[in-house]
Structure P
Amino acid sequence: MSLVSVIIPYYRKKQYISRTLKSVINQSYKKLEIIIIYDDDNKEELKFIKQITLKDKRIKILVNQKNLGVGPSRNKGIKKSRGEYIAFLDADDFWLKDKIKNQISFMKRKEITFSHTTYSIVDSQNLIISKRNAKNFLRLNDLIKSCDIGLSTVMIKKTHLKTNKFPNLKTKEDFVLWLKLLSKNVRIYGIDKNLAQWNKTKNSLSSSLIQKLLDGFKVYNYYMKFNFLKSFYYLFLLSLNYLKK
């Protein structure tokens, strides 16, 4: 049975983290290493995090001395991890009980190294308001117009992350990494099973439209090395596809 390392950056999500952690601890697949990266200059919530993690010895807490952001925090967690596979989870998202079991079984059976799953979007009352269906992304052009991979549904072989890292962006940092991996011929396979929930009401940078536009342009202009006009064109397509969702 392979060890799966679960990487959870934490920044002021006190009202969600207990439920998030419970969804990991209660996974039917038990061979897990759970790494929480506490990424807040203010250490006020650190005591609370330590208290709620005492009951499970699989949990490790890494404390950043200063706020690094989600990308560098995930990179830190990956570096400290021991698992053959890495699974990502945001501190206010939620997994269904058989998420890891289904995903690792699929990946081993199909001999693939990167997968993501279908997930539902929930409101503040935890009611499902929408669903995003997972699909395959086998080439760079399959994904470049729209980031259709839920970060909290991703599982990937750790070997892919030894030289490929999350960039230091406030949003879209996962999009950059997925595009980078696709450009290196890493294929991404979708599992069309609803195995996770994304909390739409989260008060975070991911919900800032202006920040998304700025970072979206950086994805194409800085990281993909597109010229200004091409970057603006793809940013327009990215924004249009976001509105369609």
Structure Q
Amino acid sequence: MRIAICEDDAVQQERLTTALKDWAGVRKVNADILCYSSAEEFLFAWSDISFDLAFLDIQMKNIDGIELAETIRKTDSNMLIVFVTSYKEYVLKGYDINALHYLIKPISPAKLLPVLDRAHLIIRSRNDDIMILNNHSGKVKVPFADINYISIMSHTVRIHTNKEIFEKRITMSELHDLLPGYFIRTHRSYIVNLFKADCVYKESLLLSTGEELPISRKNTKEVNNAFVRLHVGR
């Protein structure tokens, strides 16, 4: 996991670096942390180095963090970006860049650690986790991150992605045990990838695809708590 810190305050840069190293040590994550004191310095390095996650200070000279993020997004939609700022009024503008999160200085471990856990989960889902499924062409590797939700019909599990629907003979409980933690059982007939969820209501969940799936009464609290932990970083 390669992480960039773009921060022109040397003290803040050192504190964030230490916190990231502490998190990586506790979570046993192999983290390569590189620091840059300006947007220009970051962009020069970025031409040769790819990053999974970047912490960008918004208030920097010449090119600020928002402008830097806009430059990144022109060619890289996958890099996870966390804005660091002393001023809350920058937050909404930051989310226009599709930022993962924002952190207000001084950064507390209580706020930072859940963001790092979430980032690591997203990166793992992109790179590591796949399921081998069958379709008309044969066996296909399907990343867990590409799955929107899973349903069951007539004892056959149906795995829904944007491109196609796969079928597999397995019980919902057995399949749920194979999935990463960001999949949750919302109903006896549905398992949902929470990264694909836009809104959670009392009795249903709205996906980014526009589909609305039911939430059973007994699962309401668990689904709401899981959604908040994943998307709010608490």
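No value in this document is a laboratory result; all are computed from the given coordinates. This is a predicted model, so every value here is computed, not measured. Cβ atoms are built from the backbone, for glycine too; each structure is taken alone.
Matching task: 0.8 is the computed value of distance in nm of label points 7 Å out along Cα→Cβ at positions 154 and 178. Pick the structure from P, Q.
Answer for the origin of the read-out: P.
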Computed 124 for volume of the Cα convex hull per residue in Å³, for residues 98-161 alone - originating structure among P, Q: Q
0.65 is what came out when FRET efficiency 1/(1 + (r/R0)^6) of positions 2 and 146 (r between Cβ atoms, R0 = 35 Å, to 0.05) was calculated for one structure; which of P, Q is it? P
So mean projected area of the Cα convex hull in nm², computed for just one structure, reads 14.4; which one of P, Q is that? Q
If you rank structures P, Q by relative contact order in percent (Cα under 8 Å, 6 or more apart), the highest one is P
